[in-house]
Structure I
Amino acid sequence: MQATRQLLVEIQNISLQLQQREILQQINFQINRGEIVTLIGPNGAGKTMLLKIVLGLVKPTSGKVTLAQGLRIGYMPQVLVVESLMPLNVERFLLLSPRATVSKYLALAEVLNLRRLFTAPIQSISGGELQRVLLARALLNDPDLLILDEPAHGIDINGQAALYQMISNMRFKLNCSILMVSHDLNLVIAGTDKVVCLNKHICCSGHPAAVTQNPEFIQLFGAKVAAELAVYSHHHDHQHDV
């Protein structure tokens with residue numbers, strides 16, 4: 001059954017200047033319930049900063065972000081640095097979430113294959129394991145909107161494909177929206193509903209098939225990449241089991 005088209009986030013004319021440097025210019029787009037919206041663009045394009053503005057961690061120079069009343073957000077950062085001397089294992093880290101319950105985190109641990117990590121110090125687990133732990137913690141908030149900053153950071157190519165499929169499945173299970181930053185274009189382009197291509201301003205946005213043919217996208221990523229992504233999107237417009 002198709003998710004109700006409910007507006008969760010409206011980003012209106014967002015601009016940001018830091019130390020007289022233009023970071024973002026006149027950003028406008030919306031996120032509806034059940035959508036996956038992926039931010040792409042070169043390094044320094046302002047993608048992570050835009051996530052922080054939506055999260056309320058950074059105040060824009062101008063413009064505003066309007067969130068649906070009572071919106072719950074789950075956030076997965078790109079990296080997490082935990083002091084090496086801090087006595088914190090994976091289970092205790094998950095239980096730090098304000099909305100965590102034993103039944104909830106055990107269910108997520110089953111889905112994300114985390115049970116064997118419960119007693120491990122969070123500083124000792126691998127990059128891929130840490131990303132799954134961070135995803136679990138974000139999901140413990142029962143989010144209406146899941147915000148993911150490079151969720152496949154530090155994961156090998158096989159693990160990346162499985163993680164992105166898992167994220168896509170979560171969207172349907174929770175009837176939530178996902179706002180995601182990713183550089184893994186070939187993995188996300190066919191699994192996202194809307195692409196927003198940033199380079200401080202919005203170069204182009206819309207359905208992946210249309211964006212990959214946009215002249216500004218081709219200028220940023222090259223004609224070869226655009227052609228490959230267009231073919232990939234066409235041939236992978238379906239779900240895979242993990």
Structure II
Amino acid sequence: MVYISASTGQLIKAVLFDTFGTVVDWRTGVARDVAAFAERHRLVDLDAWAFTDAWRAKYDPSMDPIRNGTREFVPLDALHRESLISTLAEFGLDPADYDEELADLTAAWERLDPWDDSVAGLAQLGRQVIIGPLSNGNLALLLRMALRAALPWAVIIGSDVIQAYKPTPQAYRKAVHLLRLDPGEVMLAAAHNHDLAAAQRVGLATAFIPRPTEFGPGQTKDLAPEGDWDLVCSSIVDLARHFS
């Protein structure tokens with residue numbers, strides 16, 4: 001079965017995915033590594049979940065100077081390390097005391113588990129269309145994540161390849177250009193309404209896949225679609241059914 005987007009009127013030839021939160025469970029994976037770090041150093045009062053949330057809270061602010069042109073492009077794993085250092089200090093820990101472990105703890109963002117439906121859904125979808133991440137992750141990070149989590153991407157386009165971070169328009173446009181496709185032939189699948197809105201503004205088709213526990217049990221955003229998306233699916237397996 002082919003899928004023609006109602007919004008673009010074109011046959012979808014590629015489905016690209018937001019990755020952190022949509023394909024993989026970043027919060028559980030990072031908290032697991034933070035907890036192991038705390039145990040090794042006998043940091044009995046360190047709340048791994050709170051630390052993870054504080055680290056993740058610096059994610060978008062760390063990219064904002066690059067988005068607005070006041071800082072040259074820096075890959076996400078470098079930004080993650082900078083944010084880790086400031087989070088350690090925020091929790092009363094001296095980053096210099098853990099210098100030899102900073103690279104490994106930063107790599108927690110590569111050691112993330114897929115949601116239960118991700119691998120099966122991607123495998124099914126990948127038999128019909130090009131699939132890959134359209135993520136703020138850099139290529140090396142996304143490659144290592146894919147190898148560990150068995151994500152069957154056909155292509156990986158890191159943010160360092162396109163030198164742009166979502167939701168700036170060039171992040172979507174350059175990814176589409178690299179695939180030699182028209183924007184209307186590409187669908188973005190994401191659990192984040194703001195990401196889909198930005199993709200839609202530059203002509204991509206859109207699919208919303210809710211991940212209501214991405215930010216933990218008290219999540220209040222992205223619980224439901226907030227735009228006129230092409231598809232609203234319960235899982236990546238559900239998305240794949242529209243193409244098979």
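Out of I, II, which has the highest value for distance in nm of label points 7 Å out along Cα→Cβ at positions 25 and 209?
Max of distance in nm of label points 7 Å out along Cα→Cβ at positions 25 and 209: I.
With mean count of other Cβ atoms within 10 Å over residues 33-40 computed per structure, which member of I, II shows the largest figure? Display every interim value, and only then the final one.
Numbers: I: 21.6; II: 16.4.
Going through I, II one by one, mean count of other Cβ atoms within 10 Å over residues 33-40 is largest in I.
Hey, Cα extents along the principal axes in Å, for residues 9-144 alone derived from one of I, II reads 46, 32, 23; which structure?
Comparing all candidates, it corresponds to I.
Upon calculation of P(r) over Cα pairs in 10 Å bins from 0, in percent from the atomic coordinates, which of the structures I, II produces 7, 31, 36, 21, 5, 0?
Going label by label, the one that fits is I.
Of the structures labelled I, II, one was used to calculate helix-only ellipticity at 222 nm (-39500 (n - 2.57) for each DSSP H run of 4 or more, over all residues; to 500), giving -10000. Name it.
So the calculation was done on I.
The numbers here are math on the coordinates, done by the rules we state, and not lab data. What you are looking at is a predicted structure, and each value in this text was computed from that prediction instead of being measured. Cβ atoms are built from the backbone, for glycine too; each structure is taken alone.
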